[in-house]
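What follows is a set of structures for review.
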Structure 1
Amino acid sequence: MAIQIAPSILSADFANLEAEINSVANADWVHVDVMDGHFVPNMTLGLPVLERLAEVSPLPVDAHLMIENPDHWAPRYAEAGATSVTFHLEAATDPVRIARDLRALGARSSVAIKPGTPVDHVIDVLVEFDMVLVMTVEPGFGGQSFMHHTMPKVTALREAATAAGHPLRIEVDGGVTRETAPIVAEAGADMLVAGSAIFGAADRAGEVESLRRIAQEAASRASLVDRIP
């Protein structure tokens, strides 16, 4: 799959979100972090703000729910206009039911795992999900350093999806920069969330293109290596 870039508005100016999203309109998605102050210690925005962002955004909304009780709330975000809804495995009571509810509403079903969460439980039901988000930092705050030890989980997911013939998107979120983008792409990720690397750049659109190109080149190199007998 082609590499996709999802700028995270967690690093944007919350007083000018429409303009901030328009400044990265050449990306593939806009990543919206929803935090409730319970599942993670930080708080951001909720349903009314996301609904309005979905109305004005030139990009489809990738909602990342770092909240308690996603069994109830995840479908509400799909109804509010999110094209993709990611809930955390650690917070879910019935992740398969949530995934099916999201798909029934026409949204992409996605599940996230923290850096310390084993990937096995996701692999067991992989075909229920359109995307898996591997957190490469602890969820809750932007600007953290990339955790290299999470990459084997990305590779395990890619190998399992390939073996199952399942067209799974694998997303990474946390510490994605020009330096780490090749690492995650080589491991098997094809959707990269970047916050401060993009919104902190002088040329945001240019940074989106650079990250996409660097990651795509790394993914292509990895594919060539995989085909060597």
Structure 2
Amino acid sequence: MATVILVRHGRSTANATGVLAGRLPGVHLDDTGVAQAAAVGDRLAGVRLSAAVTSPLERCRETAREVLRRQAEPLRPSTDKQLSECDYGDWQGRELKELAKEKLWKVVQAQPSAATFPGGESMRAMQDRAVAAVRRHDARVTAEHGPDAVWLAVSHGDVIKSVLADALGTHLDLFQRIHVDPASVSVIRYTESRPFVLGTNTHGGDLSWLTPPKKARRGARARSGDAAVGGGAGPGAQTERS
């Protein structure tokens, strides 16, 4: 299967002021967020992306634009509302310090699988639709571009945390242990037997190793879903042997 790079949008105007934006329109990247998104683009410039999908919210589309303009070949992102932010309902637009006083806040922290936002969706529903969307796009990219393909998904903090929790086999009630910063990069490779989490919440470092050299691309990752006992020798050594 293909490899998905999960990128959270850069810092937004709401992030900077401690407001829970949710799905409210008109929330854009601030200057720091634009710079963060550009830095992600620089990190991914050496990765041949086969496809890009983004949440329809402005801050994600702006992040995707900054990332993709640094690709060697033009790539137009598609949008998928299933990758949109959690529907926080009546909580949207309120300050986090105010929300922390709500009884539901403790549920969200300790037992998110039981949390449903007033006038919005449950965290379980958020995870279900986000994981289904990522897996659906991953299967499509694999079918269209092969098992060596790498694609980009730009989404939101809680959404990405829930996808990572699923890939790690971690119950949603423990997903608050996963941290996903603005403009951070996480990587998952799905296989027929299991997902492999290759990175979480990364902010620096070369990612070109995600794309095998052209001469070694065919079948380079068409391996079984078995984990290497002892941890293996890393992606470079795997490519050399393929």
Structure 3
Amino acid sequence: MCAHVLVVEADALQAGLLHRLLLQEGHTAVVTRNGRAAIDAARSRRPDLIVLELTLPDIDGLRVCRALRRDDDVPVLMLTARSTEEDILLGLDHGADDYVIKPYSPRELMARIRSVLRRAPRAAGGSALLRAGGITVDPVRHLVTCDDAPVSCTPGEFAILQAMAAEPDRVFTRRQLLLHTGGGDRISTERAIDVHIMNLRRKIEPDPRTPVRLLTVFGTGYRLTGHRHAG
């Protein structure tokens, strides 16, 4: 999936690195170095994704994100050295779709960008369905089906299924899933992810006690299988 990405990064070296990485992935990219330029560029260029550093010389990145959210639903991936849980939740509350902490692995960052773009209606053509193991997630209409039967989900449950269906068979840690649910149920502990998983299994598993779709990866987290269950 090729996308047009707006990079907002005050540090010239970091901005150059991000630009090169995005070009190597097949994307187009524009770099801005401050918040005001970022807001202007977002309004004029209509990017598919914004990679937003929080520490900017003129306007704090959180304020930039809030301003962007008033105008558009463009996905925002925050990039920052602020690493406390409070910082992350604050960023999500301001409208971020994901949050990457510096220093970061370039491979992880590109994977997170791909994940955000898969979930974005604009980049996905506005109507892309996500399918994994008999589960279908419609991000636009906010609907879930399991073997063609409708499934009623809370916002937090939907956020988890949407993230996992976008990358079937990927193992997600509780922390990663917590970030995805930040704009939904506003849960604040990783243990709450276990509750969401338990409730989802009641809705999508033939037998919740022996799951075949939403699997536990012991010591790590959870994955949604990409293979349809035969039974």
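A short reminder: the numbers here are calculations on the coordinates, not readings from a lab. Model, not experiment: these values are computed from the prediction.
When relative contact order in percent (Cα under 8 Å, 6 or more apart) is calculated for each of 1, 2, 3, the greatest value falls to 2. In terms of Cα Rg over 2.2 N^0.38 Å, for residues 24-151 alone, the structure with the greatest value among 1, 2, 3 is 2.
Out of 1, 2, 3, choose the structure whose coordinates give percent of Cα pairs over 15 Å apart, for residues 112-159 alone equal to 55 when calculated. Answer by label: 2.
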